[in-house]
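Asks: Before anything else, here is the set of structures, which you'll find just below.
Values quoted throughout were computed directly from the atomic coordinates according to the rules given, and no laboratory measurement underlies them. Every value quoted in this text rests on a predicted model; they were computed, and no experiment measured them. Cβ atoms are built from the backbone, for glycine too; each structure is taken alone.
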Structure P
Amino acid sequence: MTIFGKVINKKSLVNTIIMALLLLFVSVMLSSFIFRVAVSPKVESTVIIEKSQEKIQKPIQLSILNACGVPGIAKKMKEYLRSRGFDVVEIGNYNSISEKSFVLDRMRDSVSASKVAEAIGLNKNSVKTEVDSTLYVRCSIVLGKDFQVLRAYK
């Protein structure tokens, strides 16, 4: 058989095809690994609740509040977090405009608030405590004017 003017036997052609397929497979696996570790690392989206000597694992319930004035950004964050296992129960507007995004701990549950901050790309210093148990959420994300730096918008 001749390809590009070169004589190639069937065995070397089969070997070349197998090598190309293996190279493609390794490339796909490597890119998947890099994406999982660097681009979209797995975050813990659940909290353990103790009820009558029993431990129950539940998704972290949260709300998202727009504090930057740009319409529609809370919806994109909601989709991002729901795809990662969080329970986004409400989106709305914050009572003022904020330059920086932050997470509000609503139940004195700093562990859940820190998990949410990590999931969206904020450090733990961005967690503030503002307890309001009437909201029925563990925390609230307040999206400030710097929302473009968060993982959901990159």
Structure Q
Amino acid sequence: MKIVYINGFNGENSSKAKILKEKYNAQHIVLKNDFNPDEVCQKLEEIKPNIIIASSTGCFVADSCKYDEGIFIYLNPLVDLDDLAKLTDIAKLKNLNNKKHKNILVLLNEDDELLDYKKAKQKYKDNKILIFKKGGHKFSNINDLFEVIDKAIFKQQFKLMKN
């Protein structure tokens, strides 16, 4: 089972990446602050993960990648570039062709202090969405994420057994 984590803006040294590595041996595809969407997409193609976990800006970049296998788990996804423009120059992201993958699960925290969770809820309304009261933008409710990942792993293993 191959699992990758794509961090959000300013998350190159993400504690989530370390935790996911320890618990699930997840590889960290680093989204650098100077933005490297092509590198991220190329790594996805090379690794061919079964489960892709992305956070915030990492979700926006993952949506632009052609790789569409496995389960995408998005944590408090960035959906409005104006929100990111408050933090940095977003020129490299404006040209990305955002699409929706076929198998996305979105986890949102109502108390996200950086992004309005309702925007993501609207964008991903055709996907499975789980909304939590607390956890903030950094998704400190990590145990909720573990539960979702464990179910995704089971689903992927079952799919592999059927093939």
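Asks: Kindly point out which one of P, Q the value 1.8 was derived from, the read-out being distance in nm of label points 7 Å out along Cα→Cβ at positions 77 and 141. It would help to have the intermediate numbers written out before the result.
Replies: On the way: P: 0.6; Q: 1.8.
Of the options listed, only Q reproduces it.
Asks: A value of 7.6 was derived for distance in nm of label points 7 Å out along Cα→Cβ at positions 13 and 133; which structure in P, Q was it taken from? Before the final figure, lay out each step's value.
Replies: Numbers: P: 7.6; Q: 3.4.
Only one of P, Q returns 7.6 for distance in nm of label points 7 Å out along Cα→Cβ at positions 13 and 133, namely P.
Asks: Comparing P, Q, where is percent of Cα pairs over 18 Å apart highest? Mind showing how you got there, number by number?
Replies: Working: P: 65; Q: 55.
Once percent of Cα pairs over 18 Å apart is worked out for each structure, P has the highest.
Asks: If you work out relative contact order in percent (Cα under 8 Å, 6 or more apart) for P, Q, which one comes out largest? Intermediate results must be reported in sequence, preceding the final value.
Replies: Values: P: 23; Q: 19.
The maximum falls on structure P.
Asks: Something else: Out of P, Q, choose the structure whose coordinates give distance in nm of label points 7 Å out along Cα→Cβ at positions 29 and 109 equal to 3.9 when calculated.
Replies: On the way: P: 3.9; Q: 2.4.
That value comes from structure P.
Asks: Further question: By the measure distance in nm of label points 7 Å out along Cα→Cβ at positions 101 and 117, tell me the structure among P, Q with the highest figure. Can you show the working numbers first?
Replies: Values: P: 1.4; Q: 2.2.
Of structures P, Q, the maximum of distance in nm of label points 7 Å out along Cα→Cβ at positions 101 and 117 occurs in Q.
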